[in-house]
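Below you'll find a set of structures to go through.
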Structure I
Amino acid sequence: MASSSNNYYDLYRHGSLGVALTDALDELIGDERIDPQLAMKVLTQFDRVIAETLSEKVRARLTFKGSLDTYRFCDEVWTFLIRNVTFKLDNNSHTVQADKVKIVSCSSKKTDEK
C-alpha cells in the first residue's frame, strides 16, 4: 500500500478527489498528451500533498461508538470493521449514525523514521 520510493500511502486515491485525478490522468494518457511515467509522478505528488495537508490543517476531532465486528493488522496497517456506529463531533452539536463502517489506520511515520 505504501510506495517504497516515497513512503506515502495511496489510500486517498480511492476518494472522490483521487478518483477524479486518476480519471483525468487516464484520459490524458489515452489521448497521448502525457506519458504514463508523468501520471505516476502526479499521483505520487498527490499522495504526499494530501497526507501532509490533512496532517497539518485538519484539527477537527470526533468520537465514535459501535460494535467491533472484525479487525486486522497487516503490513503496518490496521483495518477495523465496525457495526451500528454513532459518530459525534467534538463540539457535540452533530451526530451521524451508520450501519457499517470500515476504518483503515496507517502509521504516520515514514518507513525510514522507525
Structure II
Amino acid sequence: MLAIPCSHAVAAAIKGKVSVESLVLPAYTVGELRSAYAGSVLPVPDTIEVTELASELGGMNLYPPTTRRPPGRPKKQRFFSRGEKIMKRIRRRTLCSRCKGVGHNKATCKEAI
C-alpha cells in the first residue's frame, strides 16, 4: 500500500484492473479529511510562557547567515530539474571555404591551390 501512488502505479493498476482507491492510504480519503476538520481547535490556556519567550527574543538582533561567493568562474550551465528534458545541441560540421570539403577548415586544407 502506498501513500499516494505515482502515475506509473496508477497506470499499472488500471491495466491490471485493480482499484486505484485501494492503493491510497486511508489517511488520504475524503472521510479522514472531513474528520480532521470536524472538531474545533481550542486556544492555549496559559500564554504567560509564550509572552516571556517573545520578550526575551525581542531584544536580539537577527541577521541572515554569512555566505561568501565560491572561488572560480560561475557555472555556465544550470542544473536541470527532475523530469526536465536536456536539449542536445546540434553540432555544425566544419566546411572548408577554399575547397568546400567537409571535416576541415581553410587553415588545415590539404588540397592544392
Structure III
Amino acid sequence: MTVAALGSLNFSIIEMRCPESHIDAVINTLNDTDPTPAVINNAFNMVATASTVAWVMRHADSQALTYHQFHDLVRARYFGDLFRHAISIGADFDQIADLAERITSALAEDPQLNS
C-alpha cells in the first residue's frame, strides 16, 4: 500500500486483496467508514487469518475441505461481509476469534451449503 500527498490532497493506493466479486463491497465499506491505511491493510490480513482459525476449528461437515478449498470458499462467499466487520472493529487482531466464529456460523447457516 502506498500513501501519497498531492498538495493538500491525501490519497491512498490500496492493493485490493479480495475476490473480484467482492470489490464493490470492499469499496463501499471504505467509502462508508474512511479507515486509515493501516486499518485497511490489517483488515485484509485479519480476514485471511480468521479464515485459517476457522479452518482449524471447522465442524465435522467441513472436515473434507482442504485448507485451500476452505479459504477459497470463505473468500468467494463471505469476503465482503468479513471485511466490513473487520473494519468495524478497527481490524483489532485481539478480536480474531470473533471473526473466525462469524465464518463458522456463516458456513453452518448457509442454505446452499447445507441443503
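Where a number appears in this text, it was derived from the coordinates with a stated rule and is not lab data. As the structure is a prediction and not an experimental result, all values here were calculated from the model. Cβ atoms are built from the backbone, for glycine too; each structure is taken alone.
Please state which of the structures I, II, III yields -19500 when helix-only ellipticity at 222 nm (-39500 (n - 2.57) for each DSSP H run of 4 or more, over all residues; to 500) is computed from it.
Going label by label, the one that fits is III.
Here relative contact order in percent (Cα under 8 Å, 6 or more apart) has been calculated and equals 31, so which of I, II, III was it run on?
III
Out of I, II, III, which one gives 2.7 for distance in nm of label points 7 Å out along Cα→Cβ at positions 26 and 42 as computed from the coordinates?
Computed on structure II.
By the measure FRET efficiency 1/(1 + (r/R0)^6) of positions 58 and 82 (r between Cβ atoms, R0 = 25 Å, to 0.05), tell me the structure among I, II, III with the highest figure.
III
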